[in-house]
Structure P
Amino acid sequence: MNNDKALRLIGLCRRSGNCACGATAAEYAIKSGRAKLLIITEDCGGATKEKFSGFAEKNQVKCLTAFDKQTLGKAVSYKELSLVCITDENFADGIQKCAEEMEEI
């Protein structure tokens with residue numbers, strides 16, 4: 001993944017109020033239908049990863065596994081963070097494009 005660009009987009013998304021950080025906020029965003037993209041860290045616990053991946057699939061939310069807890073947390077001004085839910089379509093598309101660009105390389 002084009003880490004720097006994607007992380008900057010996630011940070012900007014946080015500052016603009018278009019992301020839900022943490023399990024409780026992400027679950028609420030998904031249930032309320034606002035979620036556009038769920039980002040789960042690679043080092044997230046197995047039960048959490050399974051729960052939220054299934055939850056996202058059930059509610060037709062795109063899911064992306066990337067980064068580690070410290071890297072994702074730093075992008076949104078937290079010490080560590082396992083998951084972030086993006087609630088803006090444009091930010092979600094931009095982050096996904098970064099992921100696709102890195103997969104092609």
Structure Q
Amino acid sequence: MNISLTPKLEQLVKDKVSSGKYHSVNEVMGEALRLLEERDACGGLRQRIRDQRLAELKAKIQVGIEELERGEGIDGEELFAEIEEDIRRAQAQMQQAEAAK
């Protein structure tokens with residue numbers, strides 16, 4: 001089999017052989033193809049994980065929509081006010097702890 005490489009890739013292969021890590025062009029190409037195969041296999045796994053996470057997120061969004069339709073939602077401004085209050089309390093506790101040292 002003959003393959004054509006761009007000058008840049010050809011130089012990369014030559015550099016790998018010259019480095020001494022690989023003994024031949026065939027060895028470099030074999031390793032490159034092995035890594036490509038490994039990446040392709042992992043890519044499929046990554047896609048399945050991504051698809052699963054997306055499905056879980058869509059399910060959670062649907063639950064939230066259904067809760068809102070039943071009137072079980074929380075007012076956004078009220079929620080942020082509670083979060084800000086929690087932050088203020090935590091900061092006060094940290095200041096008290098620092099002062100007690």
Review point. Of structures P, Q, which gives 4.2 when distance in nm of label points 7 Å out along Cα→Cβ at positions 39 and 87 is computed from the coordinates?
Key: Q
Revision key, fill the gap. Re FRET efficiency 1/(1 + (r/R0)^6) of positions 23 and 79 (r between Cβ atoms, R0 = 35 Å, to 0.05): value 0.05 computed from one entry in P, Q; matching entry is structure Q
Point to revise | Structures P, Q, by distance in nm of label points 7 Å out along Cα→Cβ at positions 15 and 31: label with the highest value | key: P
Check your understanding: One of P, Q was used to calculate volume of the Cα convex hull per residue in Å³, giving 87; which?
Key -> P
Practice item. Match the computed value -17500 of helix-only ellipticity at 222 nm (-39500 (n - 2.57) for each DSSP H run of 4 or more, over all residues; to 500) to one of the structures P, Q, and report its label. Key: P
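Computed from the coordinates by the stated procedures, all read-outs in this text should not be read as laboratory data. Just so it is clear, the model here is predicted, and its values are computed rather than measured. Cβ atoms are built from the backbone, for glycine too; each structure is taken alone.
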